[in-house]
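As structure tokens, here come the structures.
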Structure 1
């Protein structure tokens, strides 16, 4: 697969972003209670562009991944302080995984957090999302505390202080996976 270009979301990307999100989460269909209701929310991932910077990864003219950076003082879940940046909905098309697309998206989102002057970057994820969790931990995100399960799936909040973003970006830049 050719190298991905990370760029800002365009309205024309809406259906592709939503389809990639659904494809990325499909492997977890058996883990969530009421998968039809949960997946209906996943199918609206592009709606997150209203309150954050939706970034897409494009390869050969096709959207293959996305992530949302929610900057300080933008609407967010109450589990995050208002002055933090938040990463949401990192998704990569299963057919495009293993090529560094997720890492490139996270790097772009972290650069947005730096530009926004956020004192920390938060995210929530689950142990069932093992590859993403391994990446976040390798970048220096630290588990702060458990959150209430989402439709029966355990989640926790993770944080990366702004002082550690430079190191995380170096790790992302030097990574070949």
Structure 2
């Protein structure tokens, strides 16, 4: 399977049965949600804008075997691209932002302004930041790779400590602006 591209990111209806599992990681437990064979959410503990597990969801660890393997490989420094079927649901603008995030290579960062240019609206850096913060599949759709224009971390819905850890894993060490609190928004 190839890396997800904008064309392979689904937003249509499928099987409404939601599968759920919790996967341990170096950045804390990750709650995984899938529907119709597609990963729909990766939620970190205490994440801003986190999606709650829908009522009636079924725990299904086997459903997430490949997701777990790829996450473990990533955290071990053995994987730089995820090749998983994803379903990213959001507004057209949000999906455009998330599709561009998938194009940001491992070990690199871009600014919110550059991401806005890539989605065709160079003046929309704040809107891009808001869409980035609503990314439903953190880590795999690498919103942590977006930083402020001055090279500082900016924000991150999972907390700046996690953003720093993820970027450090990828060999990136941006500066942290003075006075930044423990949590930010991406």
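Here, each number is a calculation from the coordinates, and none is a lab measurement. Here the structure is a predicted model, which means the values were calculated and not measured. Cβ atoms are built from the backbone, for glycine too; each structure is taken alone.
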With helix-only ellipticity at 222 nm (-39500 (n - 2.57) for each DSSP H run of 4 or more, over all residues; to 500) computed for every candidate in 1, 2, -7500 is reproduced by structure 2
If you rank structures 1, 2 by distance in nm of label points 7 Å out along Cα→Cβ at positions 41 and 153, the highest one is 2
When FRET efficiency 1/(1 + (r/R0)^6) of positions 145 and 169 (r between Cβ atoms, R0 = 25 Å, to 0.05) is calculated for structures 1, 2, the one with the largest value is 2
